[in-house]
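See the structures that follow.
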Structure P
Amino acid sequence: MDFKNRLYLILAGIFIASLISSNLIFQKFFTWTPFGLYTFELSVGILPYPITFLVTDLISELYGKKKADQVVLSGLVASIFVMAVVMIANAVPQTDWSPVDSETFSNVFGLFGPAVFASMVAYLAAQYIDIRVFHFWKRLTKGKHLWLRNNGSTIVSQLVDTLAVLVLLCGTGTIEWIRFWPLLANGFLFKVMVAFMDTPLFYLGVWALKDKIHEDPDEEDWEKLSFNQEAI
């Protein structure tokens, strides 16, 4: 297997691991006050989740939209599989000598239906929007301004993600509507901060890896666009 395919598998593995871990640990909430300016109240599931957008941006840049879409679909299948395994593990009876009893296991890994449904809907909407906005900016700038497509796509998709989760959770009664705006502000502001913080990592990844891929995955699309414009 050549470097290009090995790298793609590694990035896909990081993406799926980040996605699944965020779904498994979302039940715990924490507070964070950066520089004493603002106190965030967030689920710990939000910690690995922004990594998924950094990875899809890298895959989009290095391999193109189709490969990024494939990773998103793979992440959905993997998440459903893990949820099914956890549900079965939660349902089977414990032994008398089990170091973890059923109640503790359920409290830690039990998946609440509306929360999981909201997470999956938001995940699909946000990731597919992220990929398409990324390539919109890439076409518009003709491959220039990495920071614009990285941050522009991530900020839009993270807003969609946060809105979709909260609307579904509040709509199903899982969370009271009175907490909608505070949670929206907390979640979105945190994700925007992370989006700006991961920009150097995106630049570093593209700088270190672009030449090793030895192709521009969007070159054919740009040629078609140029041809259509000339024809018009």
Structure Q
Amino acid sequence: MEERELDSVLQVIENPVRRRIIKRLSQESCYALQLSKELGLGQPLVAKHMSVMEKAGMVTSAVETSPNGPERRRYSLAKSISITMDLAPHLFNERAISFNMPSTKPKTDREAEGAFGDRVREALAAADEREKLSLISKVLGDVDTRIALVEEERVGLLSVKNELMNEAAKIVANLEDLDTRRVIFHILEEHDRGVERISQSLDMREMLVRSILEALDREFF
């Protein structure tokens, strides 16, 4: 996801009311009046937030005719996104991944689901709706357990990374030249030593970046 799109998403979800609306829309599409009643919010407030979210591309809407009244606008969540952000002294990571998937995927894509692939196919292929819902519930429980384990491992790895970055920062702090410190932090954080990319990221002249990298090669790397 591009930085501009991530900024737009963060501007939407920073508001707690909009997060409540998004949570409800993640379950099913809703009308503004329905959201107003369920969440205990004024309808004008809901309409205002829906306008902001639709403009940002977080939700989409469609007008539906009603046999018992005027036309109504139904809102649906339009994005499937995972956002992670880690911040600590000498550590900052942000990442947003879109995982929109079509409802039907070729078998080769199913194989990417790893250990859950066969169980997912079995659940989706069940003819009886009660059996299908039961199988889906069991797979979801195991998926959430696996996600929790992965997140625990990730926290441990972040602790290791933070400890290493803190130690590296002590070494870098002894260097007098600010530009050199900025380049080293870029290398440590991005694992990138491309002159052009560093120049663009840090807004530094390529000639200066190249000379700093040459000096670092002699002294450290």
Structure R
Amino acid sequence: MKKTTNNLILLSMIFAVSLVISNVVTAKTINTGISLIGGASIIIPGAALCYAITFLMTDVIGEIWGKKEANRTVIFGFIAQLIATLLIILTQKLPATDPAMQNAYNMLLGQNIIFVVGSLVAYFMSQSWDVWFFHKIRNKFLSKDEKNKKKRWIWNNASTMTSQIIDTVVFIGIAFGIGFGWLWNNPVALLNMFVGQYLVKFILAMLDTPIFYLLTRKKGN
């Protein structure tokens, strides 16, 4: 991908759309049918795929445009997430012509404050770590030999996989551990959710590596 303003805007838009949509579809939980501790199935939120795209976008932006632009994308994404949340809440409060429609809206898009807090905190912590760790490893490899650019799968995967640990632990810990009281009422279910969701995120991180290579193979102006 060429280092142009249009391409940067495109990637930033994909990042923002994926982030906002991940908050919209997260209410749908998906049963993977894979069992873990105690025979419970791995349950993941509908946002798993959308949110994985955001880490890919910041990695591509960081590889081509640098750490400063990647951090800017994270900050702008945080602002976009806040605006989207406020708009969803505002629309929810407006009077509906159909009670059934209002109930459906509340069920799918109703904003639970503990989920909002968990989402915002997890987002900022995990995305900030992703950008920092990505460039920490990248700079270390490239300082030894510029030919190490071919090994960019290392910093791509290491940053995403570790940042997803932070995202998983923080969000589930706040939203389900504290919000639903699973931390003291149902620790087995909480552990299953930790392990199951991270396993899915780990696999998605590996699967995006070819796309990362494809998008970063050419950086001409």
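Derivation of every value follows stated rules applied to the coordinates shown; laboratory data play no part. Everything numeric in this text was worked out from a predicted model, so none of it was measured. Cβ atoms are built from the backbone, for glycine too; each structure is taken alone.
Of structures P, Q, R, which gives 4.2 when distance in nm of label points 7 Å out along Cα→Cβ at positions 97 and 121 is computed from the coordinates? Numbers along the way, then the final one.
Numbers: P: 4.7; Q: 2.3; R: 4.2.
Only one of P, Q, R returns 4.2 for distance in nm of label points 7 Å out along Cα→Cβ at positions 97 and 121, namely R.
Determine which structure produced the value 11 for relative contact order in percent (Cα under 8 Å, 6 or more apart), calculated from the coordinates; the candidates are P, Q, R.
Details: P: 22; Q: 11; R: 28.
Of the options listed, only Q reproduces it.
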